[in-house]
Every structure is written in structure tokens, then in C-alpha cells.
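Values quoted throughout were computed directly from the atomic coordinates according to the rules given, and no laboratory measurement underlies them. Bear in mind that the values here come from a model prediction, so they are computed numbers and not experimental data. Cβ atoms are built from the backbone, for glycine too; each structure is taken alone.
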Structure I
Amino acid sequence: MIQRILVAISIPFFFILQSCIFTNLKLGNVIPNLMVLLACVYGFFYDEKTGAICGFFCGLLMDIFFGQVLGMNALIITLIGFLNGGFSGLFYAEDIRLPMILITLSDASYGFMYYILAFLMRGRISIGYYSLNVILPEIFYTLLVSLFIYPILLFIDTKFRNYRIRKERERQDV
């Protein structure tokens, strides 16, 4: 229950953060992709289902407000959240390497899938230009931002997990 509330609160919060704050903090004419970051993190924090649901709503918000085709971002980020959920068994709070690798790979996957669906299918074959000017700067910026955001999300998740464990123990003692 608490997990659902946390995800439901974070999706609009990170969307507003991405669309209002980080649009004014562009580096290299790109902004960090917090929606991919969020779906990735909740995927490997919890499981495939949570990652996919979080990814769907993150992508749907992006499609509604910024997309040209409804459902394209939702499809891509749902897939990313689901795939990251497969790593939930390997998740250890002390290790930051796996989350950073997954966030990097997820953002790169998002960039290439978006390129294929939005540009390549329309005959625009400038993958080199798109990679160097959009995908790579976005990956680095997202990774830089995730170094600050990930510990905050981990702290909040740890507090909620500890609260849930404490409540379950109290229920068993009664």
C-alpha cells in the first residue's frame, strides 16, 4: 500500500520537476530524463509489475504533454521499467554501481528506441548526429542528476520498508 502511494506521489512530482525546473537548467540543449530514471529505479527497487506500471504512467504523462504520438513514450518507458524489474533480486542498497549502470543503459535504450520509432520510420537516417547531440548528452546529464536523486529515493524507500516491517512485527506480536 505504502509502495503504491510512494509511486503515485513521485510520478507527478518528478514530471513537474523535469518539465518545469530542468527545462530551465539545460546542458547541451538537453534535459535529464527523470521519467526513465523513475521507472528504472522503481523497477529494480520492487519488481517488474511496479516498474512497468510506473513506466506506463510516466510515459503517458510525457505523451499527453509533449508527445506527437500518444502511447509511444508510454510503450518505451513501460518496457524499460519492466526490464529493470528483472534486476530487483540483485538489488542491494549499499551498492550504487548496479543502479547507475541500469540507469545509463535504460536512458540509452530509451534514446535509441525513441529514435527508431520517431525518426527512422520516417526515413531520417541521421543516427550519428542524433546520438552525439541528443542521446549521449542526455545520458550524461541523467546520470549526473541520478547521483543526487537516487540516494534520496533510496532513503525514502528504506524508511517506508522499515516502517512496513515494524508494522508487520507489531501485528505478529499481538
Structure II
Amino acid sequence: MDLENIITADSSPYPEIRVQGENKLMAERLTYTFGGSAGEFDSTAQYVYQSIMLKNSHPPQSELLLRIAKTEMHHLYMIGELITKLGGQPIYGWKNAGKTHYWNGEQLNYSPDPATMYLHDLAGEQKAYSTYVSLARQSGDRYVFALLTRIALDEMIHASLFKTLLSDLRK
């Protein structure tokens, strides 16, 4: 696998971040994708940690993880903007039944083993893809739908990359 030429984001442009109108329920649902466990903030922190851990033993994979983290950070920013346009407040945490649960570092997987890392990451990217597709369908807003489905394309690419990394470990 030639890691230098690997893409970490779909080539299609991201749609403009806009909404048809305020929707605080959708804003609240999106807080999980922003700052929840397995959300964009969590993924960014996870991949930066893994990149640091693999820097000496697996330099190309370390660099790839850092590039994926940058894509996730871009998602984080876009979702944060979307939440505010919907009338909500982006938080590093999530809301459930009116209660706020704040993000903390205990939510990360601290395994130093590349196979364990990639399996964890693959599951997270598959969950992110499904979550974005589901939220897009629930949104009832063509602009929200467009942005979330576009982000989902990147998550699908990330899942594919982790499958490839796992396969390369087994060779």
C-alpha cells in the first residue's frame, strides 16, 4: 500500500454549511457526532494519539493516521457550525434526555498494538458512516442532508483504509 498517495477525503466538494431553519432537536442529535464518544472530537484525539504511538515503529501508518485526524478535525468544525446554525451549542460531550455528558480521555482506546488500533478505528468509522446517513435521513432539511451525506463519504473512505491497514498487517 503506497501510503503517500492515499486519499483521506472524498474528492467531491463539501456543500455550503447552511440550514433551512432552526431545528434544536437536530442540533442536539448532532452534539453526539461533534463531541460524543466516537464523535469527531473523539476520533481526532484517537488518531493523533495513535499517530504518536506508531511514529517510530510504523512511520507511514503514523502519517496516514495524522492525515485522517485532519479530515476528522475538518468534520468537527463543520458539524460545530451546523449545530450553531440549527440553534444549538456545540459541546465536547453529548446530551441525552436533557442531561449533558462531557467528553473525557477515558473514552479513547489506549492500546499500543496496531491491529487492535485498526480494529477499533474500523468499527468507529463504520458506526460514524451509519450515524451520518441516519441523521441525514432524519433531518428533513436538504442542506443538512447534503452536508451529512458528504461527510459520510469520508467516513466510508476511512473505514476502507483501516480494512487495508489490517490486511497489510496480516501479510
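Here relative contact order in percent (Cα under 8 Å, 6 or more apart) has been calculated and equals 23, so which of I, II was it run on? The structure behind it is I. Sorting I, II by FRET efficiency 1/(1 + (r/R0)^6) of positions 13 and 125 (r between Cβ atoms, R0 = 41 Å, to 0.05) from high to low puts II first, with the largest value.
Largest in Rg/Rh (Cα atoms, Kirkwood Rh) among the labelled structures I, II is structure I. Looking at FRET efficiency 1/(1 + (r/R0)^6) of positions 53 and 141 (r between Cβ atoms, R0 = 35 Å, to 0.05) for structures I, II, the greatest value goes to I. Across the set I, II, distance in nm of label points 7 Å out along Cα→Cβ at positions 101 and 133 reaches its highest value in structure I.
Upon calculation of helix-only ellipticity at 222 nm (-39500 (n - 2.57) for each DSSP H run of 4 or more, over all residues; to 500) from the atomic coordinates, which of the structures I, II produces -22000?
II
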